[in-house]
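Read through the structures below before going on.
Please treat every number below as a calculation from the coordinates, not as lab data. As the structure is a prediction and not an experimental result, all values here were calculated from the model. Cβ atoms are built from the backbone, for glycine too; each structure is taken alone.
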Structure 1
């Protein structure tokens, strides 16, 4: 018999459900949203329902879990209990290949969202981040006010202010960058480990804005990544030292 694993968030109204879905798609952690909002006892596990087979859930829920896309926030789905957001995390007998358009970094983020405290998931995601080259949109110097004019040859990344924070915009594919800007834009390629080493507080990072795989990196998180890069660099330097 086929089985599936899934997690969900249950609320009373469709409007609330849509609001929570927007938060998750903007980068909020599914498990944390479930813990803070879901009326189902599974909220204690971040909405995780574990493994189950067809017919064990109400038919509307069952149809989504065994028929819709994996690794995507689905809903609102109305049942007799209320309105659900559902993420199907696995189904037996299905390919583990990534859906079209999903990058390896996206997949690692999806896994991290299932359990943000899991050390292996953290290591996998942040290792991929540090070793990915990102598309960083830049500002046309001619569009800057005179008092902010850039020096000749200087490249200025695009920084967006939102709710009192400054965000350096980064994307892991050129297509996502273009979809966000809606037109052609100049960009530079910057490895994740360089971003971690050079992004200083109070600057935040905003990854893949406008997609369901968006994520915000806060200054403390970036500082931790910077320490990881520094330790790796120190280890590499030590290995290069000649032995006597």
Structure 2
């Protein structure tokens, strides 16, 4: 049970006011952030939230940052208004049982389809944080129903098979002392990625699980690592999705 406590640390709330809009996609409530001057065929980013869900202020601010860089960015509510409450980590196993893969993956695929067919996205990437990291991986193994590229930021609940099944470019962002991806598993993933074209990773020494989404932006070390991780994800998506 202790491994879940780290995953459910709410971290800090970032400064700023989300600029996007509450909308819907594929039958799910969603936060949508658009580039200032979107062009036909703008590539899209599907941000897959952590256990705190789509209403977390930080994930919306992150979506706005991606939109400012030229991506149509969406954060759907995959928990159907039942996101985890901060610090209620002892109940996480029961909570997760309500959202199994056979329920959430079809919904995630439907979001990708809607981004392509209804929003006209020329390409679709997904970035998954913690809980969402598993779905970023699964979408990269979903063939034509999946995404074109993915970033997994301190992912949770991943298996060796999930990594082996990835068939499109992925970039992992690993944190230090992470009970969800301990050192041995991280090293194993790094070796597996060497056999997959267009894939790679970066290890952030000294950073805790969740730092890219819930880290303290007033801590200079955390802020610098988070800025580097954002830049890395942005460059990865630009190279593989075609955004300018």
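Miscellaneous remarks
- Mean count of other Cβ atoms within 10 Å over residues 14-21 from the coordinates reads 13.5; which among 1, 2: 2
- FRET efficiency 1/(1 + (r/R0)^6) of positions 46 and 78 (r between Cβ atoms, R0 = 25 Å, to 0.05) from the coordinates reads 1.00; which among 1, 2: 2
- Among 1, 2, structure where distance in nm of label points 7 Å out along Cα→Cβ at positions 54 and 206 as derived comes to 3.7: 2
- The maximum of volume of the Cα convex hull per residue in Å³ over structures 1, 2, that is, the highest value, falls on 1.
- Comparison of 1, 2 by mean count of other Cβ atoms within 10 Å over residues 102-109 - largest value held by: 1
- Comparison of 1, 2 - label where distance in nm of label points 7 Å out along Cα→Cβ at positions 110 and 126 is highest: 1
- When distance in nm of label points 7 Å out along Cα→Cβ at positions 30 and 230 is calculated for each of structures 1, 2, structure 1 gives the greatest result.
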